[in-house]
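Multiple structures are listed underneath, in structure tokens.
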Structure P
Amino acid sequence: MGWAILIFIVVVFLAIISPRSRYFALMVAGIGGAGLYWMVEYGKKDAEERQQREALARAWSQSAIRLEDLQFSGVHLKNRSYGPYMALDGVVANNSKYTLEAFDVQVTLKDCENKTKEINCRTVGQASGTAMPGVPSGQTRPFGSSDLRFDNLPRDVQVQCASQPCNPGRVFNWRVTQIRAAQ
């Protein structure tokens, strides 16, 4: 861009000094203006095409693998060794035709009157995270989610037993909210 400013200064200088170079200055200004217009329009068009390609790639990535193509086992919630964070860990088998790049999960913590049957439960925390296992088609890999932070999570179970037998405790449920295939 600095070269354009330098050329502009030289053309203006010549136009001031020599009356014959004014036509040349007008011609250079016209060509320069047309070139600038072309560069701006080409840049806009290129940016629109790039955005469209990215949107198509994102749409394909989010629809190429279905939840039914994935098989989860050993899924558990564990405390991180640092801070108030937890993670969802387990194993995922990819039965699709494409490589599984990542998936998003939503984890819900509930305090229940009967934790084995999940009776009379109250939600006490909810968090979302991402796991990026990179599982090729037809293979199985372990996964671990990004840090899950359950703000204001009570230390003790918050449900009082209203009936017997009573087996109070905290349970978690999780669900996959989005799946992304590798390009």
Structure Q
Amino acid sequence: MIARPQDALEAAAAVARRAGYTPLILGNALEGEAREVALVHAGVARQCADFAQPAAPPCVLLSGGETTVTVRGTGRGGRNAEFLLALAVALQAHPGIHAIACDTDGIDGTEDNAGAILGPDTLRRAAERQTSAKARLVDNDGYGFFAALDDLVITGPTLTNVNDFRAIVIDRTR
């Protein structure tokens, strides 16, 4: 074994500290429906941004673990794209919050992307393209949503599989 999930999170925390961000490791084995895990992450991110609890910005929430997606729609996407799409809907373009969710092996489910990124401008840019985050989430189409915005993270196979990795950066309070 080259690295454990906790090692990846601790390495990310060290990078965050060097960049002046307070890291909060939420856990390395978080599981459950991707959209439900996203709701919890969104709540913690908003608490940091709005009330400087449990950490004041600039801070970063770090987590790992493989979520699941119950497919009800006909869209494309993996658990990381689903997580980020649900996070975007929950955050509602909250200022100063950015996120990334990727699979360390470079493949999110069966698609060619590792995951995706989002920012406070994600929903605005989607609306400009007549793309509804809520409708895409209902259709399990995180891939299509982030592809339309050119926000997919495509690395190709990394030949390593530590865990799914999520980072939510909170740059400022409201």
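What follows draws every value from the coordinates through simple rules; no lab data is involved. Note that the structure is predicted; figures quoted are calculated from it, not measured. Cβ atoms are built from the backbone, for glycine too; each structure is taken alone.
Where does the value -1.00 come from, among P, Q, when log10 I(q)/I(0) by the Debye sum over Cα atoms at q = 0.25 Å⁻¹, for residues 11-58 alone is the thing being computed? Each step should come with its number before you reach the end.
Numbers: P: -0.82; Q: -1.00.
This value belongs to structure Q.
When you work out FRET efficiency 1/(1 + (r/R0)^6) of positions 35 and 99 (r between Cβ atoms, R0 = 30 Å, to 0.05) for each of the structures P, Q, which one comes out largest?
Working: P: 0.10; Q: 1.00.
Of structures P, Q, the maximum of FRET efficiency 1/(1 + (r/R0)^6) of positions 35 and 99 (r between Cβ atoms, R0 = 30 Å, to 0.05) occurs in Q.
When relative contact order in percent (Cα under 8 Å, 6 or more apart) is computed for each of P, Q, which one produces 23?
Details: P: 23; Q: 29.
Answer for the origin of the read-out: P.
When volume of the Cα convex hull per residue in Å³ is calculated for each of the structures P, Q, which structure yields the highest value? Don't skip to the end; give the middle numbers.
Numbers: P: 203; Q: 100.
Evaluating volume of the Cα convex hull per residue in Å³ on every structure, the highest lands on P.
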